[in-house]
Structure I
Amino acid sequence: MKLQVDIAKIRLGISAAILAGLASYFGQPLIHGNEQAVNVIVTVFSVLAGFLVAIIAIVGDPVLLPPGTWRAAELERGKLNSRLVRHKWLFTLYLLTLGMVFFALLLKDGDPCLVLWLERGFLFSGVFAFVLSLALPGSLMKVQRERIDAVIEHRRNQDNVRDSSND
């Protein structure tokens, strides 16, 4: 099996990491002691985590496998697995962000250096995860389009109709 590299996803990841690094370094003084900003971060990532659980449930639904033979389903399994893995890592990043916020709040009267790095950490992971999350609506649309295309193709095959769009 040949590994396929998606250059657009690599660019998005690198851009998100650079933006997150800049935001965590320059944004930390703005977040330090700002309870409202921290509450916004917690609320946003709690909502995103719930939304992502719904996406994982939709993407992981066996109904998304194309109708027909087991071979057709086997061909789609790899694609669905890779989507699930990417969503799982994004969900983990959301939880990591929330965890660092929690520890930063718990330790706010403790070691200032540790709090500084926790604040930078949750800003980095928060911005990184947020930028990556911008691709979620497109991912959902792609899954639904593929599902519709698979059902149409299955119905064409059942009715012995050729796809006229490829002519």
Structure II
Amino acid sequence: MVGSFGTGHQRTHKPLVETTQRVAAPPSTGHAREMVTLLVDGVPQELEVVRQDRIHGQQAYWRCPRRCAALRSHLYVVDGSLTCRVCGGLTYRSQHVLHPAVTWAAKLRRKLGATSGLLSPLPPRPQHNMQAARYDRLARELAAAEAVIAELLGATIKALERRKGRLHGPR
């Protein structure tokens, strides 16, 4: 019997908001409603701009040209047409991280100037008092985040060992 992880289904990766070309919010001055034509890959696309009154002026929104027709601050170019994040099936990078400690540890490593690998060595401690104090604080936070990650990895290994015992029996 061949052991495997997951259901065996091929994972489809949705495009990310961070890596998709974005059309910024429309300007806040103008008529309450107007139509704007934008060229997307040389193809003209008509968009409606809706402005709503706010306490200190107006807020402008695009109306999604796809099926939802919701008011959106940003539109994205997906498959050569403009769409909102929801209709385009875009997700945020943070939605694909297994645990926030992984993201936090990577951010702390960047601040310390270390390589991004888990448990890789840190650069030497600075000699200046203020820089050394910051380094010490970030290193303590990194140690706490990596302890959480190590605990998660330990729990995963225990779960795999239990699974192996159920599949193959005691040896």
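Rule-based calculations on the coordinates, nothing more; no lab input. Keep in mind it's a predicted model, so treat the numbers as computed, not measured. Cβ atoms are built from the backbone, for glycine too; each structure is taken alone.
Before moving on, here are some points about what is shown:
- Calculating distance in nm of label points 7 Å out along Cα→Cβ at positions 75 and 123 for structures I, II picks out I as the one with the greatest value.
- Origin of the value 15, where relative contact order in percent (Cα under 8 Å, 6 or more apart) was derived from one of I, II: II
- Each of I, II could give mean count of other Cβ atoms within 10 Å over residues 51-58, but the derived value 10.2 comes from II.
- Top of I, II by volume of the Cα convex hull per residue in Å³, largest first: II
- Test item: distance in nm of label points 7 Å out along Cα→Cβ at positions 35 and 139 calculated as 6.5, pick one of I, II: II
- Parent structure of the calculated result 3.0, given that distance in nm of label points 7 Å out along Cα→Cβ at positions 83 and 107 is the read-out and I, II the choices: II
- In this comparison of I, II, the computed figure -11000 for helix-only ellipticity at 222 nm (-39500 (n - 2.57) for each DSSP H run of 4 or more, over all residues; to 500) is attributed to II.
- Ranked by Rg/Rh (Cα atoms, Kirkwood Rh), for residues 91-146 alone, structures I, II are led by I, which has the greatest value.
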